[in-house]
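Derivation of every value follows stated rules applied to the coordinates shown; laboratory data play no part. If you're wondering where the values come from, they're calculated on a predicted model, not measured in any experiment. Cβ atoms are built from the backbone, for glycine too; each structure is taken alone.
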Structure P
Amino acid sequence: MSFNTALSGIRAASTDLEVTGNNIANASTAGFKRSRAEFADVFASSVVGSSGSTPGSGVLVSDVAQQFGQGNINFTDNSLDLAINGSGFFILDDTGSPSYSRSGIFGTDKDGFIVDNGTRRLQGFEADQDGNIIPGVLTDLQVDTSNQAPRQTTSVSTNVNLNATDTAPERLVATADGSVLIPLAAANNGYDAGTLDVVTATGTVSLDIDSVVGLNATARQVAAELNTQAQTNNLGISASASTQARLQTIGAGFAPSELTLTVNPGGGAPALGTINLTALGSTPTDIAQAINSAQIAGVSAVVNGTSVDITAANGEDLVIANSSAAQSVDMQGLTAATGTLTPVVPVVLLNVPAAGGSGLIGGEIDIVIPDSTAVVANAGDTGNIWGNLAGNSSNTFIPSDPTTYNSATSVTVYDSLGNSHTMTQYYVKERTDPINLGTTTNTWSMYILIDGQDVGDPAPGNSQPSRAQYTMRYQADGTLDPSFDGPYLISNWTPVDSNGNYNGAMLPQTVSNGGVLPIPDPSVSSNYEIDISGSTQFGSPFGVASNQQNGFSTGQLIGLDIDQGGILFARFSNGQSQVLGQVALADFPNAQGLQPTGSSQWVESFTSGQPNVGTPGTTALGLLQSGALEESNVDLSEELVNLIIAQRNYQANAKTIETANQVTQTIINLR
């Protein structure tokens with residue numbers, strides 16, 4: 001009997017040594033939970049009971065119990081490494097078979113799935129396209145490593161304070177149109193430059209343009225001389241010039257050298273260039289390409305349907321010569337006079353099919369005038385370009401002139417291809433309410449330009465964008481009048497590249513073609529809205545509290561983050577982030593009943609009970625620490641002491657056998 005008792009003790013001590021040795025071996029295994037050997041005595045008894053003097057029958061290992069105490073948290077440099085601070089297990093899927101682990105060593109496989117070092121997939125709850133977690137159904141968490149698709153801007157939210165103490169900009173603009181459209185044998189525009197009287201608070205100053213530039217001066221010459229004399233007399237006015245023309249109804253049979261464009265700066269200076277318009281052919285595209293390829297400073301052309309629009313940005317005369325005996329071309333000036341001009345400008349120069357026919361278009365002169373100054377044509381002049389300069393407009397906004405607006409701010413917007421563009425908002429305080437004329441309430445105009453281009457719907461009878469202007473009116477308490485709080489629609493933006501050419505993105509939908517608010521989702525045009533509802537007009541400096549828009553360019557994945565609630569974020573190179581899902585955790589009524597399967601994994605058993613699945617930080621589940629691992633909860637000092645105890649027990653039981661053997665041998669020797 002004593003031999004069996006001692007043998008059971010040796011077996012129990014051996015198991016204790018194995019358990020302790022396994023704990024020591026896994027002291028550095030992430031997520032490992034130490035075990036302990038639990039013993040129970042064996043007592044012999046009969047059906048009718050046992051005697052109080054009956055010795056026991058030894059010992060047995062009643063259980064090797066897992067100890068799920070918290071391990072230390074050790075930080076790493078991998079954002080996908082996860083540690084559970086508290087109770088719970090990661091849920092892993094191995095081809096349909098679930099397992100549970102405290103080891104948070106994770107990475108991604110070739111398909112972007114988050115896996116442990118045994119290729120088991122981490123389970124969680126996925127997110128929809130808007131980043132909302134879809135609860136209830138576990139799925140394999142996956143990181144999409146492809147580029148993030150761009151998002152077109154459909155909404156801009158602007159929150160600014162406009163300074164209530166600002167005054168309306170003191171600027172006036174007068175326009176004189178020197179365009180003529182007549183067939184000429186020689187390149188002259190037929191206009192006398194004339195003289196101007198500038199009336200200021202201190203008197204009248206006459207500017208004699210005639211005596212310097214003379215008859216048939218170009219708009220470029222007139223503007224330059226006006227600026228010179230105005231500066232000399234310290235009058236505070238300035239002038240600029242430009243010329244615009246349109247070629248239309250272009251015949252299809254021009255020979256290569258029959259249609260030419262000469263850019264004449266005036267003043268007897270040589271022409272800036274003569275362009276053979278039909279060298280490449282006589283289609284609008286051919287002619288526009290010929291003009292742009294010549295690279296004459298300030299001269300450009302664009303195709304406008306079946307016509308070609310030509311611009312000389314500095315105000316030179318544009319002379320079209322036609323040497324064809326059979327083909328004709330129509331010319332049209334694009335700028336119309338704002339006042340009564342003498343002589344009256346014809347609208348269209350019709351074709352001159354005979355060889356040697358030519359025509360000229362002169363330029364427009366814009367004069368910026370301080371509010372306290374008036375400019376009138378000298379009454380003694382006849383036939384000059386000025387007319388009476390009637391209809392000068394107050395508060396004229398000029399984007400290039402900061403004195404014509406009070407404040408400005410910009411924000412980057414995106415087209416449907418993810419290209420970035422700069423939208424600039426200019427704020428101009430008005431003297432007179434542009435809607436309720438005659439009132440002088442707290443009214444502002446907001447002008448919008450994108451990449452420096454106008455984006456307003458075309459005026460009736462015109463195909464070009466107009467200036468986008470929106471009225472902002474404030475109440476006595478500085479808040480927006482509800483009738484003028486937007487949102488406002490941008491409905492005529494054609495996205496262009498850095499060269500000013502259409503870039504292939506979605507085109508606009510003007511109001512006349514059905515463009516309305518709200519913007520549909522998905523968008524069908526480049527239209528977007530501007531929300532100004534949070535703006536104010538207080539007596540403090542102009543400030544931008546926020547100027548946000550909802551678009552972005554394409555982005556590459558640059559990082560992943562997981563917060564303590566298990567939310568998985570993807571960060572992209574375009575500054576955007578996206579919620580991809582949420583890590584799920586499981587807990588059990590009896591965690592010690594889980595069946596270990598190796599690799600720091602457990603599976604459900606009958607004694608563990610069914611898992612309770614949730615998200616980190618809910619119910620009794622712990623929180624996650626990203627970029628960290630839970631170390632083994634093995635205490636080496638304690639395990640080394642256990643080794644000594646197990647060794648002592650083993651040796652003591654072996655001594656019991658030795659003693660029993662000696663006793664038995666003594667009995668045998670009695671005979």
Structure Q
Amino acid sequence: MKNIINISSLRVVLATTALSLMIIGCGTEDPENEGNHLPTVHILQSNKTVDVGTTINLTATAIDVDGDTLKNKWSFISKPTGSSATLTTDTKNSTSFTADKAGEYVIKFSSKDIVDGEGKDTITITAKELGAISNTCTGYTEIAGKTYTTDTTLDGCFKITSSISVSNHALLTIKPGSVLLFENSTGITIPSTGALKAVGTASNPILFTSVQKTAGYWNGVRFSYSNDIRNEVAYANIEYAGDNGYANLTVDSNSGSTSRLKINNVTLQHSSTHGFWFDDYSIISDFKNVTSTKNKLTAGVLYANALKSLDGTSKFTGNLGDDYVTLKGSSVTEDATWNKLTAPVYVEDSIYVNKELTIKAGSQFVFESEEGLTVNSKGSLTAIGTKSSPILFTGVQPTAGYWDGLRFSYSNNSKNKLDYVTIKYGGGNGYGNLTLDSNSGSYSRISISNLTLEDSLKHGFWFDDYSIISNFKNVVSTKNTLTAGVLYANALKSLDGTSTFTGNLGDDYVTLKGSSVTEDATWNKLTAPVYVEDSIYVNKELTIKAGSHFIFESEEGLTINSKGSLTAIGTKSDLILFTGVQPTAGYWSGLRFSYSNNEKNKLDYISVEYGGGNGYGNLTADSNSGSQSRLTVTNSTFKNGSEYGIWLDRYTINNSDIGSVNTFTNNAKGNIGSN
């Protein structure tokens with residue numbers, strides 16, 4: 001009988017055999033475990049060209065068809081010379097590193113199975129200098145000392161052997177991809193009668209460079225009083241200049257002759273001075289995505305009105321002197337918003353605000369010695385940070401009083417607001433980190449919350465009499481040389497009970513200057529005693545909260561006049577204390593009700609000590625047949641007075657048990673005196 005072969009079955013067998021051979025052929029078989037398959041690995045990464053300083057995140061996949069346990073390994077095959085880049089992990093599927101040098105980083109990912117079958121993949125990441133442009137020119141057209149008097153276009157590769165300029169209101173246009181190579185001490189100047197439009201593209205930028213790659217080899221690009229709306233530099237690189245003593249890019253202006261410029265997507269690097277220099281009165285109509293780096297001094301110099309033009313995404317780090325934007329002394333004469341920059345603003349000279357100024361969260365200002373920021377009567381300052389991104393005002397050196405501080409000089413504007421702001425190392429003005437100037441005719445007004453005041457040479461804050469503090473919450477005033485702050489009577493009601501006034505180097509006090517209470521007020525219990533430097537006169541209804549402490553200077557006191565009242569109600573565990581700076585009988589005058597016939601005069605659970613310097617008592621009530629004082633005193637203590645514990649003129653209206661419900665200790669003339 002013949003064997004009958006099923007052709008369909010044969011095809012299945014052959015196909016299965018062929019597939020097995022194909023799978024075995026995809027990897028190297030382990031000699032001791034024939035048929036083992038290598039793990040299949042792949043590095044997932046699309047962006048293979050980055051800027052120096054970029055952190056690269058790498059992820060890889062590893063699959064083993066045999067289901068074996070895999071051991072993964074990341075490693076560098078090569079790095080640029082001088083690179084100290086390291087991988088954050090070498091055994092997981094994901095890792096990262098920071099490209100710290102320009103050049104190629106070759107990274108390998110391998111995965112081994114239980115029989116050491118290894119699959120591997122490599123990737124090359126190329127890091128380039130931020131803003132670097134390759135010069136592909138092989139030849140140059142020379143330009144020697146040319147002044148363009150008609151509209152001219154430069155397109156290609158040019159070597160500038162003598163400085164060039166533009167006049168007669170001509171426009172010099174430089175086309176995308178052009179290269180201008182400058183000889184030593186040459187440059188390009190756009191005077192008042194000329195204009196420059198150098199606009200490249202993202203893929204075809206313009207390069208201004210020098211024959212030698214030496215900082216300051218040539219002068220740079222300079223707009224010299226050219227107030228022409230056509231002036232624009234975009235998608236360009238200006239490098240190795242600064243021989244003019246200013247910057248790679250310089251804009252000259254003064255009060256009579258301005259320069260105007262639009263600048264975006266420009267790199268300024270390797271200047272022997274600053275990246276850019278914009279004189280006062282320069283009009284910078286646009287400033288976006290600018291990189292200023294590797295310059296010998298700072299990223300750039302400008303004046304107050306130009307600072308509003310700088311965007312928050314431009315890069316100002318990596319400079320060799322300081323990673324600052326330098327702000328020269330001047331006045332804010334236009335409404336402005338200052339963005340958070342990628343580097344602090346170094347304030348070289350004092351700034352005066354004469355318009356509405358807003359400062360964005362995260363901004364940092366570093367002040368030179370004896371300089372400061374003053375908001376004048378026609379100006380306002382709104383500086384609102386966040387908990388995670390506060391606004392910082394500090395000094396170049398971490399020394400108390402190194403700079404003057406923030407000052408509101410008779411600025412009565414409801415837009416004055418500080419929130420999540422830190423002010424440090426000020427007080428060189430003789431007052432405080434934060435100073436408010438006010439008088440009976442000219443006020444300063446401010447709202448304060450989440451403010452930190454530290455390391456002042458004087459006080460944390462100083463609020464003149466008549467200052468209007470519309471809000472004062474969650475303020476920390478600490479490590480100041482004298483006290484947490486100074487203010488006058490009407491402002492004390494603004495201070496909340498949660499602000500922190502401890503940890504100061506002089507005394508943990510809030511200093512109260514002599515003045516009158518001319519508005520109904522409630523004084524909260526503070527985290528530090530109130531040091532009463534001069535006598536206080538109450539002419540309205542005053543309430544003092546439980547736990548409040550008042551420490552009086554020699555011969556000073558608290559007087560309740562005929563139109564005023566005092567309600568001071570403590571608790572058994574939280575007394576209200578009135579005492580003297582020194583524990584000496586009669587050191588201060590004491591509490592005095594001077595013909596105040598008001599039913600709201602109530603004292604409960606208070607303690608008055610070391611008073612009587614007025615010649616009567618720790619507590620005195622003035623009365624006569626026509627003008628009485630009225631008060632109720634209970635559960636209170638009067639001790640260590642140089643006279644009586646309480647003195648009551650005979651017409652005083654008081655609770656009849658005043659002598660029995662209160663405690664008297666060690667008063668020189670007795671508990672209660674009268675005439």
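A few points about this structure:
- At a computed -4500 (helix-only ellipticity at 222 nm (-39500 (n - 2.57) for each DSSP H run of 4 or more, over all residues; to 500)), which of P, Q: P
- Origin of the derived value 41 (percent of Cα pairs over 17 Å apart, for residues 598-637 alone; candidates P, Q): Q
- Looking across P, Q, the calculation of mean count of other Cβ atoms within 10 Å over residues 494-501 that yields 18.4 traces back to Q.
- Once mean count of other Cβ atoms within 10 Å over residues 150-157 is evaluated on every structure in P, Q, the highest one turns out to be P.
- Structure from which 18.9 was derived, mean count of other Cβ atoms within 10 Å over residues 534-541, options P, Q: Q
- Label whose coordinates, when relative contact order in percent (Cα under 8 Å, 6 or more apart) is calculated, return 22 (choices P, Q): P
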